[in-house]
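What follows is calculated from the coordinates using simple rules that are stated; it is not laboratory data. All values reported here derive from a predicted model rather than from experimental measurement.
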Structure I
Amino acid sequence: MPQNVEIKARVESLLPIRETAAQLCCKPAESSVTQGEILNQEDVFFATPEGKGRLKLRRVNGKNQLIYYERADDEDAKASQWQLVEMDTSTADDLAATLTCALGVDKPVVKKKRVLYLYDQTRIHLDEVDGLGNFVELEVVMRDGQPLEEGVKIANDLMEKLGISPRQYISGSYADWLQEKEQME
């Protein structure tokens, strides 16, 4: 399976981070700063056997992806293995209905506005998550044979460049936090 190193942080405001990310990702030949790609995402999580990873259907800007991933819920940078299938809308609707019948949905639907920047081998996600707030998530896409420690260093260094300290790092997933929030209400 392909592998990433991921890290996530909660932030008060995305504006200063967005400005820094845009500057970092702007190519010198460009006359203006890049604005990032805006992705409106909705994730539906299906139940998986205990101890297995997560399975979600992601709808993003009219496209659909079925994504399975395994990742620890640590605060620090961590490895994530994943598989992804892209599909058309009619297939995605049918698949969602089938998976809901077979497995059930076990988390609240996560809706977010994501601004994506690409910096070398890292995907910088600036997320506004409905019901939760603002977050920065980095995914360092590991190259074949690249040591995980190198990905961890890249993630931590980039967080520092973005002005995010390790005390802002968080564990878990948006779906888990939304579920906890629902249970407390």
Structure II
Amino acid sequence: MDGMASGIMTWFVGGHFGPWRVLRIDRVVGNPLAWVPRLEVAEQPPDPATDGWVLRGATSFERYVARAERVLLEGQQQGLGRPSATRAALIPVRKSPAWWDLPQDERRAIFEERSHHIQTGLEYLPAVARRLYHCREMGEPFDFLTWFEYAPDHARSFEELVGRLRRTEEWRFVEREVDIRLAMEVAP
């Protein structure tokens, strides 16, 4: 759903520092991530002495998005960093070897024609902003890192979106997923 930023390398640093306060870290399926109290999102490598965990990914071309879908997404998607978007979620996902063994057209069919991933996401725009980071080719423990931002008033909608996506055929190929919920500390 994010065609607006291509080629951005980003590090998600879980530890004791960062503007995002961790509300919870839930293991959805597979191995969990260790608890950390704070999260920093950076476009440069972190200090090697980080006391928690580091996940990295890069924005890339849209692998399953058709041109018409891209136009719709770009027309409705809001940017990240909106002042009202003081809630966020980082959802790292690794799909099974069975997913990656499928040809591209079969993955696309599962992703959109049958699971309606893009169409479902469109229903929650512009309230929920999203950016997808790819990390499979980088030797990382996850294939994708999805970053969401939304206002507290849209938390229920976000929960609905995530729940709907987890009930699809596509999600049956997920072998590891962690759901990290965050709040931005706002000065009075």
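If helix-only ellipticity at 222 nm (-39500 (n - 2.57) for each DSSP H run of 4 or more, over all residues; to 500) is calculated from each of I, II, which structure is the one that comes out at -5500? Derived from II, not from the others. A value of 7.5 was derived for mean projected area of the Cα convex hull in nm², for residues 54-149 alone; which structure in I, II was it taken from? The structure behind it is I.
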